[in-house]
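Given below, in the form of structure tokens, are the structures.
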Structure P
């Protein structure tokens, strides 16, 4: 199979796909971030992968060779685009008849839920989602996936949602995520560096999680499969 990975970033999904298609298949990863692509290429070279390649491309104005793909996938990419419907329409034209298009997107609509109050965890989620929303991201993209993919010869075959569940003994890297997003959080005015206090955030989250002894849902992940039938 020949697979196109939209918004590939550092190549995590691309490498999973490369393993799936095997040495006779190919994977092409597209992203606008040259630094992320550099890391992806380095990782590919380190693992001697010959069936995966990465190129720089603006998803709002695709510029790649006229190739027909067996599958087109993307993870956490549509939520950041100003016009995802236009992109999906364009990608549909690059998909073979019978080919499949798969997108996985995070959604905040049903997130930050627990029976026992966990205010710091909810605050961290709010910092993250408010930042994405102020940057123009669609934080309810999961509920839009079916309608976005039901167009131009595409038929949604499967739509599912999974909760990201955190128990007291299964921590998620929330403090690391906030640390990586810190410049964006401050730039959008969501929170100040003093309010976040990144140096103590991990310890405070751990303390709240251990004291609450509760299960917490941090976000919902939607995934949709669509087949090109004509």
Structure Q
């Protein structure tokens, strides 16, 4: 059986009892970063063997993992923090296991995406999750497409690119309400809210640390009634 195990995004006390039990009971753990996972395992006195499964090793590891699963072994897949397969490695092994008729079981845990959404003060009944924006190729094209996205947009971002991304949002998407959530669940947790220009003024020249989630309010079509017809005003 393959378990997809969510782990804390910062505060180790967010680890679920079920996740602890599963990590103790499985034969092997495959993790995006064994160093990070071993710290977690040490904290909870878990002695299960850990192997690496990341973007660079996944295609080599998948046949090994499938072979182990077919031979009756149980495996837990974890990421650095949060849920595997959510902008992190994982979907390929899940797909391979399901195609082989192997049972895949989710062990839910924290996710930076939903955690940030819960404290953003934005309408998240409908969201567009884009993960990490492309660094170069396709970046402008995607941002231009998002300019007419009516759902609240959620991004993951490197702390070193926050100011650049805000400038790009202003240029290609426009003046929107934006929330920056940094170091969620950790000691220096911070939530910064405002429109695009306000946030650019607030963070100008600032060095961010830790993982960042950004939420951007969706595009709003203003409908004006004229007689018995409606016209669409594309202004934000």
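No lab work stands behind these numbers, since they all come straight from the coordinates. Here the structure is a predicted model, which means the values were calculated and not measured. Cβ atoms are built from the backbone, for glycine too; each structure is taken alone.
If you rank structures P, Q by mean count of other Cβ atoms within 10 Å over residues 9-16, which sits at the top with the largest value? Result for mean count of other Cβ atoms within 10 Å over residues 9-16 over P, Q: largest is P. For the structures shown (P, Q), Kirkwood radius over Cα pairs in Å is largest in Q.
Matching task: 34, 19, 15 is the computed value of Cα extents along the principal axes in Å, for residues 177-216 alone. Pick the structure from P, Q. Matching structure: P. When distance in nm of label points 7 Å out along Cα→Cβ at positions 25 and 121 is computed across structures P, Q, the figure 3.6 traces back to P.
Given a value of 19 for relative contact order in percent (Cα under 8 Å, 6 or more apart), point me to the structure among P, Q it was derived from. Corresponding structure: Q.
To which of P, Q does the computed value -8500 (helix-only ellipticity at 222 nm (-39500 (n - 2.57) for each DSSP H run of 4 or more, over all residues; to 500)) belong? Answer by label: Q.
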